[in-house]
1. Any idea which of 1, 2 comes out highest on mean count of other Cβ atoms within 10 Å over residues 70-77?
2. Cα extents along the principal axes in Å was computed and gave 80, 50, 35; which structure, 1, 2, did it come from?
3. Identify which of structures 1, 2 gives the largest calculated value of mean count of other Cβ atoms within 10 Å over residues 198-205.
4. Quick check: -19500 is what I get for helix-only ellipticity at 222 nm (-39500 (n - 2.57) for each DSSP H run of 4 or more, over all residues; to 500), calculated from one of 1, 2. Which structure matches?
5. When you work out distance in nm of label points 7 Å out along Cα→Cβ at positions 30 and 190 for each of the structures 1, 2, which one comes out largest?
Structure 1
Amino acid sequence: MRPIITLLLLSGFLQAGELTKPDWNWYGGWQINSDSARITHTPGTWPKLIYARSFKADTVYRLRFLYLAPEGGLFCRTGKYTAKLSPQKEFAPVDFYFKTDNQGKAELCCFTSGESPVHAEVKDISIEEFDGKANAVHLDFNRDPGPLPTSFYRHVRWERDGSDKLGTLTVVPADDHVDGGKAMRLKLLAQNPPKRINAVSLPVPVIPGRRYRVGGWFKADRDGKAQVIVDGGWEKGLEHWVSFNNFTVSPSWQHRSFEIEVPKEEKIAQLKSGVLTLSIGMFCENCSELDVKEITWSYIR
């Protein structure tokens, strides 16, 4: 019997029962069984699991799956964005948003990379149209069974001359919050800190020329300043649009939100991709820890 993997489409317009070519392609060691795709990475190779079927033109979709990557090394690419997924020792859910081109094409790809024989597994893959006007995006950490947040894919020094890792990202209990649950903690470890450090989210959907609200709950180890950055994406030779939103934080949980006017794609060509990223950070002269909970990106008008 031929190995299969189920692709569930919640909107119901597309459903594939078998992982077969040409809808799917796999290279370099991916093993397919009845409910998942597994890989043991061979150093020096780039094994890929690719879904390349056409969709509706100029439409935003959500790709959702569970993944397991104990040693890290698993990447996902949707359109122009490639994200290295955080290591997870238990299956963790992750969402990617992408927009098809005017011919309905969008390459979706999972792959491994690196110099170590890492292991990874992907299962419960689903793809559905996403109505960004009717549905907010919630970057919540309560669902994450692993030690690291899946909604944020890199931790950076927010300066032009460096992107070195200066701290840690973890998922921690938020017992002192009115809703309890968990939070993401951004912790500074550098002895000679930069001005600020940030954690960058996976892409969220956007309609250029419209207004959005971004907000969440924040708590620091002491009084200080933090920021939420909405970033349209940098591309060589094109104008870079970014919105900086700075605010105060304290040792008590506080909710902060900001309205963002997103420019039209005629002004910022990168927004034609239909997605942008959020960046959460703190100013290091004041704080060394920032807890973040229930980040929401929602359409206003």
Structure 2
Amino acid sequence: MTESEFQEFMITVGYRYNEKTKSAFNSFEGFRTVIEFGQTDNKYFLKVKAGTDETAVIRQKLKDYANAHKNHVTKAKYTDRYIKITVRMTIDSDIDKEELRQLVHFMTEMFKSGIIKPLCAICSRERKTGLYVVGTKLTPMCDKCLARKLRQYEIRKNKFITKKQNMTLGLIGAVFGAALGASVYILLYQLMPTFCMGGVMVIIPSFIGFVVTGRRATVKSAVICAVLSWLIYILAEYTAIIANMAILIEQAGGGIAVSEAVDVINASLADTTYLMPIVNNIIFSSLFMALIGMIYFLKRNFTRPFKISQNIL
């Protein structure tokens, strides 16, 4: 099921859909219910923040419902003041819609029973809540928690805006981080020569090093970090191969001869049979580096605060 199909699926049972969080939501008897779609495993997850004095009763009700719908419901739990029900979807949309209608009816009856009470997701107190988009998540919050979160957001936003980037220190931190990751990769390579995640091990500490010392991430710094990481990774790959060859020469009784290992490797690189696996390893790892870099700098979780929306209910 695609995201657009899931969106249509939710609308048929009275839910609304938020594109930013890629989840559906609605309000029943004061409870804010959220349904998240697990596209990779074709499941959806219904979540409700709720409190009760009869935990055993609620858990038994959820267990009974899961047993009655065992062909669809894989989990139905009440933990940490959260009700979470996981439902497996089929290829028949009519059956899935009917299953969701029954789930909504079951939850609505639970809400009406008075056994559970709606809670704020932040302070876990029984207060009137709204539903807000915080970053990429839907969060039910009371007015007091909302006011506190908004104050925190303004403080962090102002701090972010006034924070000036220190490119020099950032580059030092990036190089140090990349070198640290490269050193670990060289050691791991001796144990697992087929290990192909060296690029990731180099680029992540490089980004972290830049943000910690340079104070603020930008697109320019992302490009610089990526280029530095790639160069250091290529050097690390070459060093790891030479170190591995030097160990093999030593084990064969040739003593510690790094220069001999360099000569052997340089000669071997002229052979495409030997060279191609190394090139494939570099390409594969470089693609991972690019992906990690995009995710890290597009989200910028370490620098930019999450914006809070108006009540969407």
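Quick note: the coordinates plus some simple rules give every number you see, no bench work behind them. Remember, predicted model here, so these are calculated numbers, not experimental data. Cβ atoms are built from the backbone, for glycine too; each structure is taken alone.
1. That would be structure 1.
2. Label of the originating structure: 2.
3. 2
4. For helix-only ellipticity at 222 nm (-39500 (n - 2.57) for each DSSP H run of 4 or more, over all residues; to 500), the value -19500 is produced by structure 2.
5. Across 1, 2, distance in nm of label points 7 Å out along Cα→Cβ at positions 30 and 190 peaks for 2.
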